[in-house]
Every structure is written in structure tokens, then in C-alpha cells.
1. Taking distance in nm of label points 7 Å out along Cα→Cβ at positions 163 and 643 from the coordinates of each of 1, 2, which one would give 2.5?
2. For the read-out semi-axes √(5λ) of the Cα gyration tensor in Å, a value of 56, 30, 23 was computed from one structure; give its label from 1, 2.
3. Of the structures 1, 2, report the one carrying the highest value of mean count of other Cβ atoms within 10 Å over residues 347-354.
4. Name the one structure among 1, 2 that helix-only ellipticity at 222 nm (-39500 (n - 2.57) for each DSSP H run of 4 or more, over all residues; to 500) of -12000 was derived from.
5. For the read-out Rg and Dmax of the Cα atoms in Å, for residues 283-386 alone, a value of 14.6, 48 was computed from one structure; give its label from 1, 2.
6. Taking FRET efficiency 1/(1 + (r/R0)^6) of positions 195 and 379 (r between Cβ atoms, R0 = 35 Å, to 0.05) for each of 1, 2, which is largest?
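Read-outs: derived from the displayed coordinates by stated rules, not from any lab. It should be emphasised that the depicted structure is a prediction, and the values quoted were computed from it without experimental measurement. Cβ atoms are built from the backbone, for glycine too; each structure is taken alone.
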Structure 1
Amino acid sequence: MTRAGIEAVLLAQRGHWFLWLPVALAVGIGLWFGLRWEPAPLHYAAMVGLALAALLATRVTDPAWHPLAIGVVAICAGFVLAGYRAHAVAGPVLGFRYYGPVEGRVVALDRSWSNAPRITLDRVVLDDTDPARVPGRVRIALHGDPGPVTPRPGERVAVTAWLSPPAGPVEPGGYDFRRHAWFQGLGAVGYARSPLVRIEPAGGGGPALRLFALRMEIADWLRRALPGREGAFAAAIVVGDRSGLDRPALDALRASNLAHLLAISGLHMGLLTGTVFGAIRLFLALIPPLALRLPAKKIAAAAALAAGLAYLLLSGAAVATERAFIMAAVILGAVLLDLRAITLRAVALAAILVLAIRPETLTGPGFQMSFAATTALVAAFAGLRDWGMRRAEAGRAYRLPAWARGVAAVAISSAVAGAATAPIAAAHFNQIAQYGLLANLASVPVMGLVVMPALLLALMLWPLGLAGPALAVAGLGIGWILGVAETVAGWPAATRPIVKPPGEVLPLLAFGLLFALLWRGRARLAGLGLGLVALVLWQGAARPDLLVSADGKLLGAMTEAGRGLDRARGNGFIAEAWLENDGDAAAQETAAARRAAPSLHVIRVERDAGPAALADACRHADVVIVEGRAAGDACLVIDAALRARLGAIAVRRGADGLVVSGADAVAGRRLWAPGNAPDGTRAPDPD
């Protein structure tokens, strides 16, 4: 294609370039997170220099090329913003394993993976430990007897606990909790089996702590007023406290694709602000003197914006809620400025703001699913609107009855959002809820028309002691939703396990679908081709023949029946993660009972092994696992030294023999994992 032809193609995209800005920003952020080494100041300086050069290029090039230069600037900005954010949240990380007294102030309450109560402490004191090495925040799961002390916000407590640095991936390329903990400000995690001791009662604290105390007070009130799962569900969607929900309820919500109703995100923020907007506008419309003299629409938008901000603060300002508020603020701001509110430009602006404030959200399922659903919904309804206008112009307009329009809107919304988020959910959670559309059709209208308005009214009436009837209505709606979740989750094959995709699949799929949506012209079909390539790569994903945990206590060898584990109990989190990544719904006990011949023959040798023992083991095995240290090269020997260097290990059978990869080597040396050398070497823990 000639230069003139390229310029013509670029000029044809006028009006759509703004939609590509968040994509370019995300590319820069993704590049930063994809590195296996920590960028030096020189790298950031180079990015700034490249951005300045791109800006200067706009002075001497044809305007058709300017959007590409701005795209380069956005990529560089994303890279620099990600680095700045990572350094801005930096704090001490525990560099060793600790057992002993832990003292701190309670700043968060939730539940662990095993559903145990969990507290987060700041202002931490560790016994016989230099304050410079003490993390700013630690998170402790409370197992065993809770004792007489129930942790409350702002209290200073002490407990005897085991602490360790945040763990790395359980397999090469797996989810890196260390990175998540770094951006959460967590420097250590652990557990306690002894009761808490209260050192000091809750003091005044700052605004954040007082707001946290108010949130917990509201959660307690909701659980008292609505006993059982209904109250726990209400506390989760009002103040973000899921600690009262039991594991069976959570599992049913996940299996029916209704777990998104618990996360205070776009749906909840949209329902709340929409309810307030509609109620205020209706109220003003019912008073003709006010309706004629006041800008009712703008007043309603301002009130809805204030309500959204209050909900953001009351719910704990989680990342998902921040993202939802930014999106709502962009839409309501457009109403205040007399602009079209719900457009792809509004979605793009919200994405830019979210990525600029919290670049790390790009890698999480929340951001990906939220903006995938929102983008798809806006594009779908815009397409339907244009289709309807064309039919009207042709004299073939058809208008559904009012009741049918509502049903159709919910059905289309659920189908479009479900289709847009399904591959992302499958990639992150390794399962697809096969009846999720039906469950959402039966539950989302109840959530929007009954539960959220009733809970909003109950909160308004709470100070007056008149919230009972509203809470009763909310309880009926919540009971319906939980009933739908349990019913759908109990249907045959309600969920289908999905194998973990290779790392390049989601970025390729996302870029392909965005290209198909945003590009103008026939070339957009290439985006569908990229998406198809991503799905083919996913379909052909091959799992490791052998997985070894970082501590060497759990092995998983692939067999014809699925991955066989060498332990029926212990290391449950790792075992569950391995099986889920395999696309295997089996429990650990089931996997441990598999006796089919593995693709690799593995022998475990206890403690340190001498040359003779190793040689004998190697005669009968492809891989020998040694608990301690070993010396020998007769076969692949995975000992403590190799695990210390590589972390969790994966072994694959390749054309030229066995290929070994380590989780720490793949993750590289980053701020949250400074001990990982470029070749996978990990610094030893201090004594």
C-alpha cells in the first residue's frame, strides 16, 4: 500500500481515535507488567524521551499520522504510570518466616480462602524484630478457638501467629499473589490458632477508620435485622462485607454465574444512581412549578452523583467500586454538561481514568470483565438503536409493548454481557456457568426492582427506626436470588471446567475483538481473525506433565485420567489451583486416588540422597524428587537447591528431552519479588 493509501485509511478513522487511547495506555501498562526485570530510571527516561519525540513529530508530519504519534505517547505514559504506581505503594515486605506475638491495629475484616475469619493489621509490632523490617500491614487468618474477643475496627489487638512473605505463583505463569499483595500494601500474611487479645479499645482514629467502623455497624445491623444468609447477602452488597456468607452460598452463586451480584461494581452503582436519578426527576416532575423553573434532569444527575459517592465511601471504596463510580461519574457528568451520556467515548474516558489512577487493575478480572461488558452493552444497544432508526425511516418500524421492552432489555443485556465476559471469566476462574444466562434473567430484575431500592429505602429510614418493612421486602428479594442460585447450581453440568489458557491468549483475544469493534472499514474483519487465532491457541493449550510445589511437599503428575496427586490432604490451595488450571473439577482426594500410569515416572527420595541412592532411583524414573539436597545428573533431580532457585516447578516432555521451568524464573526480578534473579535464582531467607 502506498503512503497516500495508508493516510487515506488513517483519515477514515477520524472520530474513532479517542476510543483507542485506553487501548494504547493498556499496551504500555501491559508491557511494564510483562517484564521479567525491574526497569531502571534510564528506561523511564527513554520512555519520556520517546513520548517527546512523538509529540515533536506531529509538528512536521501530515495530520493523518498524528493519531499514531499520540498512541505512542499513550503507550509510553502507560509504562511510566505503572512504574510510578508500583513505587508509590512500596513498603516493607517480611523477608523471613516469623512465629511469635503480632500486635497491630485492626483496619480490615474479611474471610480467607478456607472461610476462616481474617483480620488486617497496620501499625504492626513484631517481637525481637527491627522496626525497619516490619511490614506496614499484615493479614492473619484466625483458625481455631476465636476466644472472647471479637475484632472491631480501630482496636489494637495481639495474637500469636505464623507470618511469611506473600507467596509466589503455585506454578510457572500462574497467579502471582506477591504482586497483588504489593499493590494492596500487604507485607506479610499468615494464620493464628490462638485467641485474640485486646490491647487497646478503638480510639478516635482518622476519617477512614471511623467510616470503617460505621460500615461494620451497618453490616451488624443488617445481619441482625435479616438473620441468616439474607442478612449476610445484604451486608455484602451494601457495605462490601462478605464475612457472613457461608461457603455453600458462595459456591452456588459462582456456579450459577450470580457471584457478580456480590461485587459492588457497575451493576450496583448503576442501579443505585439510576434509582436516585429517576426518583428525584419524578419527584420534581410531580410539582409543576418546580418542573417548569428548575433543570430537573441536571438536579437529578447531581443528586445521583452525590449518592454514588456516598455509596463508594460506604462500601469500602474497593477497586471495583471505584471503577464503577468513575464510570457513573463520567455518564452523570455528561448529563450535567448536556452531552450524550452513554457512548463509547464515555466508556473510553472512564477506562483512561481508571488505568491512570490504578494501572495494576489492568491485570485483574474485575477491570477486564467490567469494561468488556460495558463496551459490549453500549455498542450493542447503539447498534439496535441505529437499526431501529433505519427501519423507521423505511416505514417498517415496530414497537414492542412496554412490558416486553423491559423483558427484552434484560434478556439482551444479560446475553451480551455474558458473552463478552465469558472468555475472561473462564480464563481467570477456569470454569463456565452453563446456565448463567437463565439465572441472570431470573435474578437481575429482582435485584434492580426489589432488592436495591428496598435496601436504599431501609438505609434512609434506619436512623428513624422505621426500616423494618423495607428490609422485609429486601429479604424476600434476596431469598429469591439465593434460591435461584441454589436451584441452577444443582442442575446437571451446571459448570464446565476450562483449562488455563496460555499467557498470550487473553491479550490477543481482547485486541482482536476491540479492533473488530473500533476500526472502520473491512479491515475490522482481521480482528475477528485474531480472536479466532486466540481461541485456537487456547484449545491447543497443553498442561505440564509434572508439577512440583515450591516446598516439594506436593507433586502432581499428569495421567490419562487427569492429574494424579501424591497427597490426599495438605497443600489444599495449591492442589485446587493445579486441578482448576488443568480444567479438572476433581477434588484433591479424588486426584490423589488416581492410579493410571503417569506420562512421567517420578520417584520421591526422602531427606538427603547420596550418589548410590540417586543412581538407583534414576534407573527406574524420569524424575527424582529429593526433599533435601542431592548431587547427581543421571536423570532430572529436583532437590531443595533447585526449588530454592526456581520456586514451583513444571516439567514437560519435549522433543529433545525434559524441559524444566520455574515460577520464580518466569516471574522474574520485580519490586514484589526482588530475590528472583534473572535466571530464576532466589536469594535465601535471612536467619
Structure 2
Amino acid sequence: MKKRLFLNLMPVAALSMLPTIAISCINTKQKDKDTQSNTQFEVQLAEYEKHYKLFNDTISKYKKELEEKYKNIQKRGNTKEQTKQLTAKKDAWVKEKTIELQALRKNVDDNYLKLRNLKDHKTRLVKLIHTNDEHGRLVFDNGKYNKYSGMQGHAEILGLNFTRDLLLSAGDLIQGQPLSDSDKGVTISEIAALMNYNAVAVGNHEFDYGLMHLFEIQKKTPNMPFLSANIVWNQKAVTDKVKDIDGKDAVADELVFKPYIIKELASGIKVGIMGITTPDTAWTSSPKNSVHVTFKDPVQEGTKYAKELRDKGVNIVIALTHLGVDRQNKEWDSRTFANNVEGVDLVLDGHSHTLVKAEKINNTILTQADSYTKYLSELDIYIDTETNKITKVNQQLRTMEETELLGGAVNNNKIIDEKITKLKAEFEKINGVKVFDNPIDFIHTTSHKVEEANKSSALGRQKQTNLGMFVADALGWSFISDKSTADGQKYNLDNTIAFVGGGSIRENLVKGPITRGNMFAVSPYGNRIAAVELKGDKLIEVVAHGAKKIFSGGFAQWSKNVKLDINFDPTDKIYKPVEESIKINDKAIDRNATYYLVTDDYILVGGDEYNMLNYAKITDGSVKLIFEGSDMLQELIKYGQHITKTDFKATENNPFGDAQIDFYNQEKLPKNVVVNHKAPAL
């Protein structure tokens, strides 16, 4: 009986084992399949990395050779004809190398596409291209001082053998150069959209032409959203009945821009991309343009929207942060953001115009590609799909030379070239328009020899000029007009001074009708007005440096409320200000008092060795950025128009706008800055 029972149970036991055996077989097959898939991926990855390394090694080698060719042109191009011949040889060499490099790049591209099509494996590779702070750089420029690829140069190389999954910008796209500024960033935005930028962070200078203008740009580029997760409407927007991008009434605390997008890539990876905007936009752009919005804490909003993106099933989260590094206000520093935000895997930064090679902070990777299209950052991002973590990043920073070597200096993209050509034609028309009538001669760039020093230079590099004072006063006038309405601070001739480097003024301004082109010749660099807050002791240091830079482009041209005597010191063989002669509105500088110094953005990044004003690298708080304003050219024109009005009225509460143009007549101009080239008698 027991035996029969046992026998009867045997089939049951055998049956009960079958599902386990079947599942085990399935698991084994799945493991074999996964192993085979991963092995296939590893083989293809090795093949891709081999070709990518060969390409990078080769272009790096040719880049160094091209840099030497440029040095040779500068060294040996003593005449226009010599320069032309050397440049022609360089161009022929580049053309030859472009063919070789594009063949290598095609191998990279082909192998990347094969890799991307392998989807059943643990690791995925994402190729991401990013830029930041393009600031209106439209065209390729390999000049002596600029050296940037321009959006057009980048478009050329990205259009051939450059497959990528994402193309992103961390903001400050729409302003920064006279050509691009002439249509307030519309053309450069349209070009970025044609290049298939997936998203652009809202930078502080996206506010320069006002929110409504940015909304109009967004409508022209619907597939390239401007993102910000930390800008909301405030109560003033409600009171003033401001409209949002859809024409609806603004609602307090609601987002002004789209906070993020989700992109599902060809490899199956889902990526969440958010924008974060620096809260200092409230004063570093034109303050009146942000009175209707509030900038919320970057870390809090970054964490909030990262969680929302995770809940929607993304594999990784990317933050386009227009915050910057090495900031005095650490809570708005992108490294602080990376260290404290939760749920963000990769931070693509902007704002500080800094080259930050990919670095890991806490669990987040951070990088920034300098500015002005000097670099195109190419990131290979390795993602573990089981943990949804970035396991490895390979970064290549493509320079202007590499853009040229890949054919970026040749404009083959007809649609983009036509847009730029059209804008240039319109720009030339604008430059022919009269902006004001000038009754006096402004002389600055005429060469003059100082016999006592046995040196020759432009007048504006050796003495105070009426044009130098005009430009400095225009900066002060613009700053007070814009800034005081936003914060209610009392800016006056006792605490606000302005200056520019004499070398930044490139042409005289003679009497007669003045066109925009004439003014462009005076100020051709596309600099922006900017201002810092500093103490009197630091201001004295600035004055001393401006005196020391005599006979060079850094010699300071001061606003009308600054006086000083400069003497040659035979011992140190430099020019120095007599400290007791330095006066601000006829008052001695108080070393402990607060002053507001207005200049241009070139000076405030240490241009002409004004390193004591490079606020981004000064961590003790002694120099604090308080304002980034409009294009200098635009403000010089406005100031010229103001002081030449036939019905002139002094600008209310702005002492830099209280005198007509005849104030700058050379015969009447106050001799505020006196330079003594002979050593003082003992």
C-alpha cells in the first residue's frame, strides 16, 4: 500500500519539478542571450573606441601644426602680399587634411551608429555636444585676437559625419556682438534651431531685450525650447497684467518658461533635461527687464524637478545651469549646485565664461565650455541601464583650429549662409543711418610723439581725450539710468565713476552727421557695459594701474568727475598717480568708502591686466559685480543723441546727463588728468 502510494506520488513530484526546470532553462537562455548581447556590445564598443582614438590623435597632431602655421604667418607676414601667400599655403594644407580627417571621422560615425543600434545590453553610450555663452558669435573668426568657431563654423562640422544624440546650450545665446544684436538675437536663434539644438537654458542675457522679445524668439524656434525651472511670475506681473508666452494673464508663482523636456534617444535611453537660471539676472542683465519675475533657489528647484523627471521614468537627468563657477556668492555657484542637488547626473554650465573640464562633484558630473564658441564640447557618456548611473565620461574639447581642420571655415550650408548674408546686408543698411549731428571734433586715435619720453602712440593711450571722457561719461549715464530705477540706490558723482581703456576706442569722431557706422568704428568690439562695487583702497589700485598702462591700450580714460596727476617715476621707470591728487567729484578717495565703478565686460575679466577687477577670480568679496548692461555701441549712440538734442534737458537724477555736447569741446574740456613725462625735480 505504501509502495503504491509512493508510485502514485512519483508523477506528481515529477510534474511539480517541471516548472522549475522550464524556468531554469529560460533563465539560462536569457543569461546566454544577455551574455552574447553584452559581448557583442563590448566588441563593437572596442571597435568604436579604436577609431575614435585614431581620429582624436590625428586631429590633435594637425591642430598643433596649424597653430604653428598661424604663428608663422604672424611672424613672417611683414607685408600684405607675404601674408596672402602664407595664408594661401596654410589653406591648401588645411584642405588636404580635411579630406583625411573627414574619412577618419566617417569611420567613427559608422561605428557609433552600429553601437547605438545594439539595444539589448546593460551599458548604453550617449553622444552629447554642448556649448554655452555663445554671445552672438555667428561666423567663424580666426583673427589674431578672437579665434572662435562661430555658430556657422560649428554648423558646418556638425552637419557632416558628426552623429550625436543631443545638442545643448547652457544659455546667453542671443546677445553679444553688433551683427547678432542688430536683430536682437533672432537670426542666431534661428540658426541654432536649424542646427537642431535640443534646448537652451535661459541665461541672464536672454533678458536683455525683454521677456516679450524672448517669447517671440521662442515662437520662431518651437523645436528648440528655452528652459528654466526656477523663474516664476511675481505679484507685480499680475498687477501689471503681463501676458505669458501663450497670451494668457501671468499667474503669480507659476513658471515663466518650460522647466524641462524629456528626450527618448535612438538607443532607447530616456533623458530629462532641465534649465536653471542664475538669480543674479535681476541685476546682471538690464534690471528693468526682470521686474515681473522672481528667481527661485537653484538647488531647491533643481531637486524638485529632478524628482519629477525620475518619477516620469527617465534614465538620467541633465541640468543646463547658467550659474558659473568660482563665484563670490557661493550659494549660486554651479559647484554648490552639483554638490547639493539631488537626482541630477550631469551639469552643463555657463555664465562665468570658464573652461571647466568634466569633473565629479559628489554624485554629479560638471563641465563648462568657456564661451564665445571657443570650444565645442563632445561628451561620450556611458550609462548603466540597471542602476541608471553614469559610469564614465570621455570629453573632447574641439577648438577653432579643429573646426577649421574639419572644414568649418568653408560655408557649405546654404540656408545658414543665406541667413547670415541677409543679416549682414541689413546691418550695413543700419550702419548708414544718421544717428545724430556732431558739432565738434573728437580726437583720440591720432598718433602723437611725446618727445620727453621719446615714444609715439595714439593720443588716447597717453593723455585724457575728449572722446575718452565722452565714452566714459556715456557708460556712467547708462548705468545710473538703468540701475537706479531698479534698486533705488543713490548713485551720484561722489560715488559713481566710469572708465574705459584708451585702446578700446578705435576711431576719431569728426564734426558733421554721425552714422551708426561711424559709432561702430569707434566701438567695434561688441563689449557690454558692466559695473562693480568696491572700496576706496581697491579703486586707488585701479587708478594706479590705469596710469601705469600709459602708451598702451590699458591707459584709463576717466569720466568727468575724476581728477589726478600722473608722474613718471625714474626709479621704477613707470608712471604713477600722485595719490593726494586723486579726486572723485573734487573729494579725496575714502579708502573705506563704497564706490561703484562702471566699465566694460572686457576689463572686468582682467583685460589689459586689470586683474584687480576680475571679480570672478576674487573670492574675498572686495570686488562685487552689480550690473551687466547693454551693448556699448547702443549706449554711446543714445548718449550722443541725448546731449545733441536741440531741446536738450538734463537727465533727471543722473548727473552724467546734465551737459550738452559742447562740454566736450577741446578748448573748453576740463584738464582733469595731467600727465608729467619728466621726472619731478628734487
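1. On the way: 1: 2.5; 2: 6.1.
It was calculated from structure 1.
2. On the way: 1: 44, 34, 27; 2: 56, 30, 23.
The correct label is 2.
3. Working: 1: 22.4; 2: 26.4.
Ranking 1, 2 on mean count of other Cβ atoms within 10 Å over residues 347-354, first place is 2.
4. Values: 1: -16500; 2: -12000.
Label of the originating structure: 2.
5. Checking each candidate, the match is 2.
6. Details: 1: 0.05; 2: 1.00.
Answer by largest value of FRET efficiency 1/(1 + (r/R0)^6) of positions 195 and 379 (r between Cβ atoms, R0 = 35 Å, to 0.05): 2.
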